[in-house]
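Below you'll find a set of structures to go through.
We did not get these values from a lab; they are worked out from the coordinates using the rules stated. Values in this document were obtained by computation on a predicted structure and should not be read as measured data. Cβ atoms are built from the backbone, for glycine too; each structure is taken alone.
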Structure P
Amino acid sequence: MRSFIYLLLLTLPFFISDSSYAQNKIAYLTNESGNFDIFIIDENGNNKQQLTTNKGWDWSPKWNAELQAIIYNSNDTLNKFSIKLISINGTEKKLDTKGMEEFILSPNGTKVLYTLKDNNNRYIGVFDLVKSTNRLLVSNPSYNGRPDWSPNGDYFSFISDRDGNNELYVYDFKKAASKRLTNSKKSEKYTSWMPDSRAIVYTYHYSDERNNEHNDIFSVNLKTNKKNQITNNEKFYQEIDVSPDGKKIVFHAKRNSKDQLYTIDISGKNEKQITTSQAYHGEPEWVSIKKQ
């Protein structure tokens, strides 16, 4: 309980009780400032704003709608690692992360997913901030990584190579069990949940019948395992994130040797470039700002 109270005290300035959203923005990583920092931008590419100004590198922004804040990784100039929290107005706080190298906060802010390394293996556990309890949930001796909470907090998705190549799995807290969702020849990598927690959008790297390499976006329904191909071309899609209303996907892609951010409709149509500066842009994350 003490840990939970401490976390709440750290994040109280960012909490807004109204559940209606005023606007969506996109947080992302870029080296436009000279080193890697976190920026935010409107979904149409306007109103760019630099959030972090640390002299070291900042990366991996993750938005928590309940706390109305971004949790991100940071290295200082001496390469000292920390996980920080920042509001969209740039107010920064440190987090008590219990020494975890990953601190993936649940949507309601009460639990944390983390990973543990053991040689080439990686496992996934959950720490309950309210009860101060710790459980290892995914312990298969293999790579198990990229855990991602469902919006309702009942599941998390992850990637595992336990069967020879990267496949998409989901862990069900009610059943206390994992389920494999894909069975493919090559590999899945990036994932994002649909807002209703009924489906997961993911990238799949594969070769077609002419041996052309593709990295397209698909979705899979949790209950039926039915797959839907969203994009189907020879472009590559990375680091995807579904918008809070489920209508768009933001992603990082290399086009004409430049790393930029784009959005497309959930149908795979209407691709639009939203960053243009001559710099690296990646790790986009939707930011859903509540009305004040």
Structure Q
Amino acid sequence: MSEPLKIQARLSAPVGRVRQALTDPAELRLWLAEHAEVELPQRYEFWGRYTPEGDAPHQRLLHADDDTLRFGWLLDGVETTTELQLTAEGTDSTVLTLTQSHFDFAEAMSGSSIRGVLQTYWALSIANLAAHLEGKPLLPRTDFTSADLRGELIIAAPADKVWESLTDSEQASAWFGYPIGIEPWVGGRYAMGGFESGYAAKIVDLEPGRRMSIDWGPVGVSSWELAESGGKTTLTFVQSGFDEANPPYGAWSGSVAGLFELRRFHEVPNWQPIWLSEEIPGLEPAPAS
């Protein structure tokens, strides 16, 4: 078996506060799942439309103490293992380390198993945990029962600044945390991994300062539209043109998770991303730009 998926993030709260958000069912229902029930050390369950295969709870608690939570999670007929570990980093800062077994990047690309969404599912969930702890509005959670993939985000910055950060390769690479090559015109390339990565989506619609659409092929078209009011910008984002019998939940969750740092990029003085590291089985590191 390959090495597990590993994601690390710095959260702006002490360990005790983060643990409460991870184990209090009322809080879990705010940032993680539609339904949650917790009775430590016997039970840790979450389910509902914001959870992959969330028709019923499929978790089995394996271990819980003051800084570690581990549970089995049955997905697509296989019991995976999820572990969340908390490490104090100063009075009001905690490093969360999440490890997740049975994630295969090939399954994420092919859509052959619901386990393929785990990397971006957890990225979006941790982003919403961070927002919850900071008292910020949450990002739209992915509804795994719906083929309607749309949402909006309010950013405390003027539209021209937000537009620049969405269409400038250097800025987009910074807040997304991964190299992105962008040619901001109709017919231009939008290349995750940079222009040397070997694959690029295509910009199919663009109105400078207002909207842009990117054709990703089988996973459909991503569209962004900006509207400014009172010095703030509402970013509306939609995914369309995909096979509605197999919505691209993984790609959608990843793009929404990325917008968490876009908002912080504009709103946090001396911005630094919360993400410390991410190790994805089956994915080679992107070449340095």
Structure R
Amino acid sequence: MRTYQECIPCFIRQALDAARMATADEKAHEAVVKRIAILAAELDMRESPPVMGQKVHRLVKEISGVEDPYKEVKKKSNEMALRMYPALRRKIAKTTRPFEMALRLAIAGNIIDFGAPGAFWENDLKDTVDECLKADFFGNSPDELQNAVKNAVDILYITDNTGEIIFDHLLIDQLPIKKVTVAVRGAPIINDATMEDAECAGLTDMVEVIDNGSDAPGTVLDECSNNFLDRFESADLVIAKGQGNYETLSGIDKNIFFLLKIKCPVIARDIGGEVGSMVLKNSQSLVGGEKYATV
């Protein structure tokens, strides 16, 4: 997905948010905003938004001297999700459609996003869980993903955010574990999940977890490690969580199922849905989509 003009003010807002998390120094905040404005003027709009996002957050780290401005909110996100986890497992155990229930919950977890505009609170997540248990899927049906999983030989599951990765555990539980590799970011970027968060979610005790070798807030293949690229190439099914992975992988010729909540009008326009939609979308059917009400 290319970058749109509406993305530029979002880059500036996100940079200022990160700078304020990193330091109380207003001179640093001002320096960040001014430097981001220069970067924006030089932006190649053909690139995906996470390419610019990577530059934004590297700049914040450079000016503030803080390697992980979102460290505390990431910790709180994981703690919040872990509090909810036992009740969510019970929901799955009680349903006659455990794969679909786990899928709905995994997508609900995508609301935990400190890169998107607006504050986020625990009640927002609980409300989103309730909403996703009843909402229609936009794009493909859960049965289509489940059939793809059954037919796959090598599955790569690319995670997105902290907190959300604990919701991912619920869906990964429903996959053929021996076929699954989970990928996280290679270094801290916004509130994206890294190896530390995979450990917190219990995934490292369950499946093979690798990092992608990159600090971009998505999967920018040119920035990823050879190990990740080998796994990506060999996978015959990729499950990619969140907007950043959609932005970077939606133009790739690969069998990818995107799982996300649309939180941005630009993503809504690009994917053909509406803000708030619960998306389950195969890369081979990215123009428009159906709505599937399966529960």
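Each of P, Q, R could give helix-only ellipticity at 222 nm (-39500 (n - 2.57) for each DSSP H run of 4 or more, over all residues; to 500), but the derived value -15000 comes from R. When FRET efficiency 1/(1 + (r/R0)^6) of positions 74 and 266 (r between Cβ atoms, R0 = 35 Å, to 0.05) is computed for each of P, Q, R, the one that comes out at 0.60 is P.
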